[in-house]
Structure I
Amino acid sequence: MSSAISSTGIGSGLDINAIVSSLTTSAGAAETNALNRRQTALTAQVSAFGTLSSALATLQATLTTLQDPTKLSGRTATLADTNIATATATSTAIAGQYSLQVQNLATAASLSSAPVLNANSIIGTGSLTIVVGGASTTITIDSTTNSLGGIVAAINGATNNPGVRASILTTTAGARLVLSGSSTGAANAITVTQSGGDGGLASLVYDPAHGTTNLTQTQAAQDANFTVNGFAAASASNLVSSVIGGVTLNLLKTTAVNTPTTLTIGNDTTGAQTSISTFVTALNGLLTSIHSLTGYNVATKAAGPLLGNQTLLSFQNQLSKILGQVNTSIAGGARSLTDLGITANPQGTYSTNATTLGNALIANVGSISQLLGGTKGIATQINTLVTGYTQAGGLLDTVNKGLQSGLSDVSKQQAALKARLAIYSATLTQEYNAMDTAVALLKQTQTYLTQAFNTGTGSTSGGSTSQSTGLGSGTLSTGG
């Protein structure tokens, strides 16, 4: 009996679990839906501001080049004969043409010894002092390093090697020690002297100043000699950057006598055009994102997650003012984005006329640098504006913290609602179970009474003679 009473719905026949679940859901429906709607809206805004931040970062990355005049004022450097030399130029180079003639290239010193049998041949012991330019080192050669191969290893392994490489050249005549200077230029000649030991190192001495040249000079250390516009110049290196301002020459080969090649320095607008076009592309990406986030789609009747957001509206207004400004302080050349061929279109984005931009860069790249860079430049102002929104503690950071706080609050309310509904559900379950128990008891009483009644009725029907006699006896007894 106890088991029957405690089983939910046994007494009443009702699905108590379903009833309680339905009533609980109904009781919390309004608040649950409100919290879910708020959570969805806040999550959409967090995602929207994330999209905005990404677009802002992309735009800001394009501004560095526009703020640097040297990166907009590009120059080209072209040699008529690239076998003679190549060249590069910075923005400080002055456009023009130069005549270049190379008499000789800069070279590094190279010395070679007399041949011996092979790398294991013993040369001698003592100390070798090698001088290259103003640097020198003294290397001790003992019985473990006195072979040709050992001397090579000792020279190359010296911790204070002055700038010389040792190697072995093996030919039909035998093996030779070769010393090669690391640096070109007349100042980097190699001198080798020896002292002490068994005297065998004397075969490696090269000291022209004192008349001893037991090594053979196979290549002298010398400066490059060349002329620019007929004026003589020299360089210890074949990479020359001190002759023409802003230009670096890489000398490769000598020219034929009286046959100079032409170096042309010109304006390079390719880099600037690419940088400005990249900026416009990033700007359009940002504007498209803002339009999508704050707009209303009439066809789908769907509003952007940031429709009417004052933070975005303020940013958009400030950006629009910067893009539309005219810098009247610029004396000549481009004073606005329109002068660069950058114009607004009906879709709210910007288009670039490559021809107009190219012509403006050729005509006066300095004015474009002033328009975009500097304290009042468009790129500088946009960078300042964007930084105010994206930096730590900036407007977007503040907004995001507010949204995250809102989501946290929603989570707390959802948890509290869940707890209340759990109590409500438990209370209902208890009440319905109590009702079910009462119904079960009533049913048991009903069953008992029914059985008792049926039992009494069955006895009367089955023994009518004896009961009739009993009643008769009783009646007679009463009557007597």
Structure II
Amino acid sequence: MNDQKEIEEIKSHYNTDIPEKILTPSKVETRLGTLEFYDGLPSEETTKLVYDNLDFMRGTEVFLNGIPATSLEAMQVGMKDIGAVECNHVCMFGALLDSNPLFLTGNTDTVYTSIILDLEKDGPTVVEVPAGSGPGTVNDAFFRFVIDMGGPGPDQGKGGKYLILPPGYEGDVPEEGYFVATSTSYINWVILRGFLVDGKPDAAAQMYREGLKIYPLKDSENQPEMKFIDGSGKVFNSIHSNNYEFYEELNTVIQREPLSLIDPELRGLFASIGIQKGKEFAPDERMKTILTEAVAVGNATARATVYRTREDEAIIYKGKHWESAFVGGNHEWLKDDGSGGRYLDARTRFFYFATVNTPAMVLKLVEKGSQYAVALLDGEGDYLLGAKEYTLHIPADVPVKDFWSIVIYDPQTRSELQTGQPFPGVNSKSSPLEYNEDGSIDLYFGPTSPEGKENNWIETNKDKGWFVMFRAYGPKESWFDQSWQLEDVKLQA
């Protein structure tokens, strides 16, 4: 019986004319296969099939939407692995961030200090930022913005005391002397950046060692001694899992943090696969099998959003292949100022390959903050391959007040590419670059250095892919109005 005849047969059993569009025939062909019904009642086999598919879809969506939480959780675990277990323990890259750690798209050219706050254990916590600190930010356990520090923060680079309150805090708060912010989570990440002075990290490292203080407010009169852990050259991982362990990482966050960390909609999504606060996450073998496949598809989807975006607004310059990391230009990931709801793919894309969430990275802050452009493809729209040779022409008068940098990354780990160069990048402050007569510069990428171009060469791995990020610190007006533009990365003939 064809569909139309069957529909007419179904309709014949009613007293009134039933709209055809609300009826379900006995067989429906879908990408899942043939779904079978008796008078709209799904067969046992169809019921099993669609529930397996529903669990699979939910598992995939949990991966795509849970990345911010697991990414910051992995950061916390990574800090613990190198000994940063208290708020006064600071992981500082005093000799800069090289390619040894697995650290999402970190920069080789600023002195990072990384701190984890545990507001459940310590209560309100003070962060004393020294004068001269570059851009700094506090993010909550879902990688949401809490407050800026340093240059783009309320201290405006002059230094000051910040007081971070735990969620739901109802105790006393000092009336003055602090920049106060309330977090929505217990675990928070503080990331501060110090700029190079005379091309060296020494001054920034000294600034933090002498001026950075972190302690529970209750210990203001008896502050614990600061402990600085050198992260430079260390081997550790700060990246979430891309297999079944992802769900266990997410469950850890949900069990530890207050219920209010995420809204009921997202709470319901996580709970649909068994991740619910106050309950054991113990999927049976059927569910484990489904989730193992779901995370694989979720991982592939996240990688597609990064490396082959379909979002037109990701493109910075029309007709070129430089893309924005912050698609949509909103640190809360609201699409079209919220009329399009949460920009889910943009959020997944960013947190799969990057860290730090702050308005200072998306707002037009002339000669303040920082701006980013990433090239995942060459000028022809093809992936960048380590066995081939490429050039990048950077026009003269790069519009930055502070400096610019170029770093290349590994598409597998989204961390600095590991090659014979421990720092796979160059910058305008410390690298011995050779400029053209007009002030422009040509950079070279490949497995071997072009003769006589060693200072302008960044090494690639012939057996791997790569991508590149351009950073503009203190971007000037011509960065924003695009009267100055980057050229595409071009494959050499």
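Please treat every number below as a calculation from the coordinates, not as lab data. Since the model is a prediction, treat every value here as computed from it, not as a measurement. Cβ atoms are built from the backbone, for glycine too; each structure is taken alone.
Some observations on this one:
- Parent structure of the calculated result 2.7, given that distance in nm of label points 7 Å out along Cα→Cβ at positions 316 and 404 is the read-out and I, II the choices: I
- Here Kirkwood radius over Cα pairs in Å was derived from just one of the structures I, II, and that gives 33.7; the source is I.
- Distance in nm of label points 7 Å out along Cα→Cβ at positions 396 and 412 - highest-scoring structure of I, II: II
- Origin of the derived value 6.3 (distance in nm of label points 7 Å out along Cα→Cβ at positions 12 and 260; candidates I, II): II
- Here distance in nm of label points 7 Å out along Cα→Cβ at positions 108 and 132 was derived from just one of the structures I, II, and that gives 2.5; the source is II.
- Between structures I, II, the calculation of FRET efficiency 1/(1 + (r/R0)^6) of positions 36 and 444 (r between Cβ atoms, R0 = 41 Å, to 0.05) yields its largest number for I.
- With helix-only ellipticity at 222 nm (-39500 (n - 2.57) for each DSSP H run of 4 or more, over all residues; to 500) derived as -16000, matching label from I, II: I
- Relative contact order in percent (Cα under 8 Å, 6 or more apart) - structure with the largest value, from I, II: I
- When mean count of other Cβ atoms within 10 Å over residues 68-75 is calculated for each of structures I, II, structure II gives the greatest result.
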